[in-house]
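Asker: In structure tokens below, several structures.
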Structure 1
Amino acid sequence: MTMNTPLATNKFLEIIKNLSPAWFASVMGTGIFAVTSKYYACYCSWLNNVAEFLWIINIILFLVLIVPWTLRWLICYDNALSDLKHPITGQFYATLPIACLVLAVNFLLLGTGYIGAALAVKIAQGLWITGLVLSLATAFIIPLLNYFNKITIEDINPAWFMPPVSLIVVPIAGAKLIPYWPQSFQKTLLIMNYVSWSAGFFLFMLLAVICFYRFFVAPPLPGSIIPTIWIYLGPIGAGTISLLNLGSVSSPYLGNEVTPILNLFGLFYWSFGFWWLIAASIITIIYILKKKLPYTLSWWAFTFPLGAYTGATYLISIIFQSEAVRLFGFLCYWLLAVCWFIVFCNTFVRVCTGALFKD
């Protein structure tokens, strides 16, 4: 027993040292899969059970990951800081605030029936505040680090959208929580949600132009980060959900004309995602056929962006009362289910073998 203790300690330190900041993408992907399962339970009632199961898994995932993530900053500070300064891996520090925000949505949508509405809301509020603060931090720190670092055109990729996405995701739970805050704070918090969405949206637009330019004038993305092209769907899907949620709670504060305007803009925004869904699918299939898609944690980029777009599709179908759109969303849901299952299994196997914790 004594002889094995140093070995176990060294193994644990190795895991912490090599822990990727992208790990919380698994919480993002699992959380949005739970949300969309709840939405599309309108077609298959047993998806309610799937949603609840995924919610529980997501809580466990978050709690398991937050410990080594925090310890890494305490005992492997140089490694954590080095990743933060890196033009690619640094972007994935934004997965933690997004994970907090997605988990807040999980508690609001799924937790009320199990732990009571009051407790679920309190937990969601805590997660939302944490996610908001961390989103603001990453949205300033990471782009500024890119500005001061020496960046080559090959370093540019859609992972750069992660910090803006964190700001865009804020109103998904934030809008739903507005009625639960003291009345004197509600209008201020509503405006704060608009500010967060707007900052994230325009940052995304600027970075999208930069990434498109990189696609046309630089060598193709390596297979290891090809899944990041799906991140385009993240700000589109999450941005649409945020707009629709903001529209549903804005009338008492900003007037009745706000809701239909935001719903219409949400429709326009969601529609762009249809083009990107097809484009990303074609590019991914080409890489698969060429056998140039090795597994990395970036595979989790197949899940959250697609899940966000799938959830947005459901809400668009409800607001505009279109069964055709909802059926399209149901097809997207099954694509999400396949992607999540493949990515989860591949990740689980590599965790068991330790492959994901090596240099």
Structure 2
Amino acid sequence: MTENIQEKIDILSLSLKELEESILQLGEKRFRAKQIWQWLHVKKVRNFDEMSNLSAQFRCELSDVFCIKSLIVAKRLASNIDNTVKYLYKLPDGNHIETVLMEYNHGYSLCVSTQVGCKMGCRFCASTIAGYKRNLSASEILIQLYETERDSGKKVSSIVLMGIGEPLDNFENVTRFLDILSDKDGNNMSLRHISLSTCGIVPKIYELADKNYGLTLSVSLHATTDEKRSEIMPVNDKYNINELITACKYYLSKTGRRISFEYALIDGVNDTIEQAKLLSKLIRGMQSHVNIIPVNKIKEREFTSSRKSAIRFQNLLTGLGVNATVRRTLGSDIDAACGQLRREYEV
């Protein structure tokens, strides 16, 4: 089954223009591509047999040339506290990824993965422990949305690319996913409802800025000096804080979109008043927001924090004129932070 899928064209990863070109090569009219596109991205069917306005013969031809990728729910954990649902999905090649459905007052948000594992090596993160395997295709990012909506019966109104993996390390597939997701003839989701989290791959921040998608850029900062940041985030050895902040200012100037700085608070590491003062100085004058996150406890690391510590640090920052909030904890009874469920299967 996997072999056949690999030999066929991944239709969900095609743009509408690419699909039109493929359909013309099959000797069909261009308008057929839009019909197929809407079956895939509006009605979100799982197989060609459901495309009832296409002839049986044409559906067979499509099945011979293309595949529609799908995910299998390997495990589903539902929170008894706040309706958060965490999915462990099995990919066609047997690898696993995690997706988290979260309920807010404004609607449902979905946290999606962009890679199988992660190579960034952030020391407080569970996603990197099970190891990096490969990038996800555009379709594999997209069908996390489609499968979750089908399984939950909920309509997702916003997406955060903050699951397993570094989105900007999979730049081509992630931007292709964004283009498909926002296509007006398909799912038509506004990219203003998308947040992309990065640990700071500076050249790709510039490329993303030039695309001017209008999405929210969430930058994992987590420390205010190169020495301290390099201790917990190896990416800082390649792209230091000064380079990262300069790239963020460029993104802001190109898009006009406020930058969100993620700050995973770790007791005894980055939670002092000195760190708060340095952070205030670092982002002064920028249209930005600091999102304080009590670090998630994982068994392989000694890092700890608490909501009380996060609120104390928030108060330090707001006293310095910084717009700062503490991230609401969702799904705490099911360890909803990404990476922990996959690790049980693959480590």
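Here, each number is a calculation from the coordinates, and none is a lab measurement. It should be emphasised that the depicted structure is a prediction, and the values quoted were computed from it without experimental measurement. Cβ atoms are built from the backbone, for glycine too; each structure is taken alone.
Asker: A value of 2.3 was computed for distance in nm of label points 7 Å out along Cα→Cβ at positions 68 and 116; which of 1, 2 is the source structure?
Answerer: Source structure for this number: 2.
Asker: For relative contact order in percent (Cα under 8 Å, 6 or more apart), which structure out of 1, 2 has the highest calculated value?
Answerer: Largest calculated value belongs to 1.
Asker: A further question follows. Comparing structures 1, 2 by Rg/Rh (Cα atoms, Kirkwood Rh), for residues 236-307 alone, which one has the largest value?
Answerer: Going through 1, 2 one by one, Rg/Rh (Cα atoms, Kirkwood Rh), for residues 236-307 alone peaks for structure 1.
Asker: Of structures 1, 2, which gives -10500 when helix-only ellipticity at 222 nm (-39500 (n - 2.57) for each DSSP H run of 4 or more, over all residues; to 500) is computed from the coordinates?
Answerer: 2
Asker: Supply the structure label, taken from 1, 2, corresponding to FRET efficiency 1/(1 + (r/R0)^6) of positions 36 and 220 (r between Cβ atoms, R0 = 35 Å, to 0.05) with the calculated value 0.70.
Answerer: 1
Asker: Say we calculate distance in nm of label points 7 Å out along Cα→Cβ at positions 140 and 244 for every structure; which of 1, 2 gives the highest result?
Answerer: The maximum falls on structure 1.
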